[in-house]
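Structures are listed in the sections that come next.
Any read-out appearing in this document is the output of simple, stated calculations on the displayed coordinates, not a laboratory observation. Quick caveat, the model's predicted, so the values are computed rather than measured. Cβ atoms are built from the backbone, for glycine too; each structure is taken alone.
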Structure 1
Amino acid sequence: MRSRLLVTVAAAALLVLAGCGDKTDYIRIATTEGTSVDVGDLVYQVQISRYLNPSDIEDREYLVGVPTNEPVLTGDQTWFGVFIRVKNYTDESQQPTTQMVIKDTEDNQFFPIKLPKSNVFAYNPGRLPAHQVLPTPDTAAASGPIQGSLILFKLKTDSLQNRPLVLHIQQTGQDEAQVDIDL
């Protein structure tokens, strides 16, 4: 009886260890935020997305450094933030992409607003060292309530009805990944 129990425990342990090998499945489409997607050698995860209100104290900090040449919001526009994490599981440094676009069901496209490096929440990636994550640990973006770097968009409010909105993450010469954005 005792030897049968040991054999069963050993077999169960081997099954668990067999599942711990190298990652071979690549996820290119996420139907919800929080699911990691693969683009090239990096893994991207939308932590959360949400409207940003310039009158709100917290949101005002996210909007620091909006370029002065960027027209102010009109009555049919809203600021929209996508907060993202990027993980490099490889043994070499990698360059995260900046090629992202939000598309609605009518194929309207919205491109990120480039925020300066002085915005501590902004997604401004440099080379990501091996086995590291962006945002860098112990930064405001990593230790804040959202724990992701901000990609800022200016959306047309009409497009908010054309759901799902989909974030397309592209890397030159690599497959594209898509994440359905929660609204």
Structure 2
Amino acid sequence: MSAVAVVTIFYNYLELNYSGVAFYKNAFNVIAIILLPVFGKLIGKIDVRIFAIITYSALLLYYFFMGLTEYFPGYFEFFGIKLYYFLLVSVIFNGIFTASMALLWYIGSAYFCKSEEAADYQSIHLSLTGVRAIFTPIVGILFYRMLNFTGTFTISIISLIIAITITYISYKKRKVAVYW
């Protein structure tokens, strides 16, 4: 969440015009809409923690390929929009992340509780996410000022590797009964 504010600055660094920014900020939503039915079927067939690993991995690859764009800024123009090769790849992974996160967001916190506790778990999850959303953009800008784009994206990637590792360990250590 901290790198989201930095992404907007990164678009400015790439000298994207309004149409370019609009393209990159909207293209992933089209991909997400297309993928939602696929992920909707998948989430019902696999453990939610494995689904979370897919979600986190897609976000990790989004930041990875976005970061590569700084070092390999090749692009072509299409109707006045700079289409950066690695940024296009990152948009695909952002679409995968957005589609899977939309589903994980609503059931992830309720996965580890009984059905009568789901509302409490979800409200706590959403409240804590709201509190985090207040501070993380500021933290992201601080990281950017201290470490530039590479450092900020690297911190995001390392954080996601930690999340993937913890989720995988949770999956391997104990199989939780699904209550829903």
Structure from which -28000 was derived, helix-only ellipticity at 222 nm (-39500 (n - 2.57) for each DSSP H run of 4 or more, over all residues; to 500), options 1, 2 | 2
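FRET efficiency 1/(1 + (r/R0)^6) of positions 53 and 85 (r between Cβ atoms, R0 = 25 Å, to 0.05) was computed and gave 0.40; which structure, 1, 2, did it come from?
Label of the source structure: 2.
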For 32, 12, 7 (semi-axes √(5λ) of the Cα gyration tensor in Å, for residues 101-156 alone, calculated) the corresponding structure among 1, 2 | 2
Among 1, 2, structure where distance in nm of label points 7 Å out along Cα→Cβ at positions 37 and 61 as derived comes to 2.9 = 1
Comparing relative contact order in percent (Cα under 8 Å, 6 or more apart) across structures 1, 2, the largest value goes to 2
